[in-house]
Structure P
Amino acid sequence: MTVLVTGATGLVGNNVVRALVREGGAIRVLVREGCDPRPLDGLPVEIAYGDVRDAESVRRAVQGVESVVHSAAVVEIGWSGLDRHRAVNVEGTRHVAEAASAAGIRLVHVSSVDAIAINPAGKPADEESSREAVYPCPYPITKRAAEDVIQSYVASGLDGVVVNPGFMLGPWDWKPSSGRMLLQVARHFTPLAPGGGCSVCDVRDVADGILAALRRGRRGWNYILAGHNMSYFDLWRLFAEVAGGKAPRFRAGPVLRAIGGLGGDLWGKVAGREPDLNSASAAMSGQFHYYSSGRAVEELDYRIRPVRQIVEEAWQWLRQWHAA
């Protein structure tokens with residue numbers, strides 16, 4: 001079986017490709033011209049050049065494959081870039097869903113837990129929780145909208161499944177993406193940790209869950225692929241312990257988050273580029289993004305490795321490629 005993977009140079013897509021390689025499957029990847037060649041260097045993949053924003057290149061890439069894993073996305077937490085988020089996350093997903101539907105093949109769409117509303121008081125949310133984005137900034141709302149696109153095609157016959165990964169760490173984080181948080185704690189002493197929390201998982205476990213969804217996920221269903229629900233304070237202390245950095249001493253309260261977010265917004269206007277710390281990221285960092293992966297554990301045999309192992313192995317890879 002030949003599987004097409006979009007977003008194959010990103011954290012999730014690259015790990016999906018490597019999981020497929022280990023299984024000996026035939027793989028085609030849709031990548032843009034001029035993309036970083038390192039993530040695919042030496043891997044036995046067929047490269048189809050194109051862009052999910054270009055419907056014709058997506059149709060060409062889908063020809064002759066038996067299934068698609070769609071992981072291409074813009075992942076930026078802030079207020080800028082709404083048009084780009086919509087073009088990639090929503091319209092790109094529409095192009096992939098249309099091509100897969102026309103070809104009559106299965107599609108696994110990689111969404112995010114941020115497309116699912118959080119429950120109050122830190123109670124883990126699940127697939128039956130409110131289907132609202134966690135915060136009204138471009139990334140969550142376009143990932144939520146992309147799921148709506150998938151479900152509209154499922155209603156018309158698409159064999160589609162949606163997976164919702166949590167906060168992923170692990171190897172092959174080339175940019176890096178989620179690993180930036182670990183690198184920040186390792187390199188710089190930050191006495192204040194964010195006041196909220198997240199669901200920490202290993203991207204390799206997520207990749208295995210995606211392949212399980214490809215084979216036996218129920219059509220039209222969502223599967224949360226999350227992990228250990230931890231406060232950022234505890235997670236950052238673990239980061240510091242593993243990476244040899246200085247652990248935070250306090251949690252940032254709402255006033256400090258508001259001040260930091262406003263300062264980031266103002267700096268972005270001066271610099272002409274929105275920084276990582278802005279009012280959207282500050283607000284989301286105060287939320288408890290806790291989720292249950294019970295459905296995936298029961299139906300997909302999803303496994304979650306110990307959190308210390310996740311952090312240690314992520315740090316080992318990041319130190320080799322980024323921290324030198």
Structure Q
Amino acid sequence: MSTSKLTLQTDKSASMLQNLDEKFNNFLRIVALPIIGLVIFMLIWNIGAKQVDTSLGKFPGPVEVLQQSQNLISEHLEERARATAFYERQEERNAKRLAKDPNAPVKWREYNGRPTFIDQIGTSLITVLAGFILATLIAVPLGICIGLSSSLNSALNPIIQIFKPVSPLAWLPLVTMVVSAVYVSEDPMFAKSFITSLITVSLCCLWPTLLNTSVGVSSISSDLQNVSQVLRLNWLTHVLKIVLPSSVPMIFTGMRLSLGIAWMVLIAAEMLAQNPGLGKFVWDEFQNGSSNSLGRIMVAVVVIGLIGFCLDRMMLMLQRWLSWDKTSVAR
């Protein structure tokens with residue numbers, strides 16, 4: 001009995017040590033190593049920035065970028081305070097006018113302050129999501145049709161391969177002229193710069209979703225195809241019950257790639273179309289040429305990278321939630 005108890009205690013101790021070792025390895029991989037990597041990157045950035053002299057002064061290091069980010073947040077709060085004060089004064093003026101004469105005409109003006117950095121982040125997110133959704137609504141149905149029809153694939157493949165590598169800088173002048181000619185209204189719902197950026201983003205980011213959807217649909221196993229034929233499913237039911245569930249991993253892989261491309265394309269499109277987003281912020285600061293411009297541009301660069309990372313993680317979470325095969329979801 002004593003020998004078996006000793007063996008049991010030894011096994012428990014070995015199991016506890018193994019669990020502790022696994023937890024330590026997970027902590028090292030998930031928490032410690034990324035922090036170490038960031039610290040090393042910050043040190044290299046800080047040392048390298050001090051060695052670079054530009055026409056506007058030293059290249060901004062992490063400390064300068066942090067200071068400029070705080071300044072941008074302070075400017076946003078000050079601008080919001082001015083907007084609030086403007087509307088309060090307007091309400092008081094209108095209330096006094098109505099108190100004297102209930103039938104007096106009341107004027108209401110919108111605050112026309114300069115968009116802040118936070119406002120421009122919001123504009124960029126709205127533009128990129130609108131362009132991405134438009135591209136997805138085109139790419140997924142077309143990709144399904146291409147994947148189901150070899151004839152359609154043969155007909156459209158040359159067109160896809162020709163337009164897929166076209167840069168947004170090539171599309172933008174054409175889109176600008178078309179929007180200016182077609183989108184004519186005395187009271188437009190959206191600014192032309194927004195429509196131009198949206199269409200440019202859609203044109204450049206639909207290809208990964210289109211290609212991955214067509215590949216996913218054409219790669220459906222013959223067993224599932226046979227099941228559909230045995231059940232005599234019509235085309236729409238076949239797509240909804242067989243094609244879409246089987247090709248979801250490939251569709252989402254294409255959508256993740258498309259969203260990443262959309263975010264990169266957007267910055268260049270906003271620079272040239274002057275859509276009031278992050279791209280225009282970077283261009284305005286470059287044109288401004290003040291001593292703080294480099295630091296503010298680096299803040300925008302870091303924010304662009306962080307938002308791109310968050311958008312990719314959100315798409316990955318959505319893919320894991322919708323996909324029936326959890327092992328097929330890449331990290």
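We did not get these values from a lab; they are worked out from the coordinates using the rules stated. Keep in mind that this is a model prediction, so the values were computed, not measured. Cβ atoms are built from the backbone, for glycine too; each structure is taken alone.
Where does the value 23.6 come from, among P, Q, when mean count of other Cβ atoms within 10 Å over residues 69-76 is the thing being computed?
Working: P: 23.6; Q: 15.2.
Structure P accounts for this read-out.
When distance in nm of label points 7 Å out along Cα→Cβ at positions 133 and 229 is calculated, the result is 2.4; to which of the structures P, Q does this value belong? List each step's numbers first, then the result.
Values: P: 2.4; Q: 4.0.
Computing distance in nm of label points 7 Å out along Cα→Cβ at positions 133 and 229 on every structure in P, Q gives 2.4 only for P.
One of P, Q was used to calculate distance in nm of label points 7 Å out along Cα→Cβ at positions 53 and 309, giving 3.4; which? Walk me through the intermediate numbers first.
On the way: P: 4.1; Q: 3.4.
The read-out was computed on structure Q.
For Kirkwood radius over Cα pairs in Å, find whichever of P, Q sits highest and give me its label. Write out the running numbers ahead of the final one.
Working: P: 19.9; Q: 24.9.
Across P, Q, Kirkwood radius over Cα pairs in Å peaks for Q.
Assuming 0.99 is Rg/Rh (Cα atoms, Kirkwood Rh), for residues 77-212 alone as calculated from a single structure, say which of P, Q it is. Provide the component values of the computation, followed by the final result.
On the way: P: 0.99; Q: 1.21.
Source structure for this number: P.
Using distance in nm of label points 7 Å out along Cα→Cβ at positions 181 and 277 for the comparison, can you identify which of P, Q gives the largest number? It would help to have the intermediate numbers written out before the result.
Details: P: 1.6; Q: 2.5.
With respect to distance in nm of label points 7 Å out along Cα→Cβ at positions 181 and 277, the highest-scoring structure among P, Q is Q.
Given a value of -13000 for helix-only ellipticity at 222 nm (-39500 (n - 2.57) for each DSSP H run of 4 or more, over all residues; to 500), point me to the structure among P, Q it was derived from. Write out the running numbers ahead of the final one.
Details: P: -13000; Q: -27000.
Computing helix-only ellipticity at 222 nm (-39500 (n - 2.57) for each DSSP H run of 4 or more, over all residues; to 500) on every structure in P, Q gives -13000 only for P.
Taking mean count of other Cβ atoms within 10 Å over residues 253-260 from the coordinates of each of P, Q, which one would give 22.6? Could the numbers behind the result be given before it?
Numbers: P: 14.4; Q: 22.6.
Here the read-out was taken from Q.
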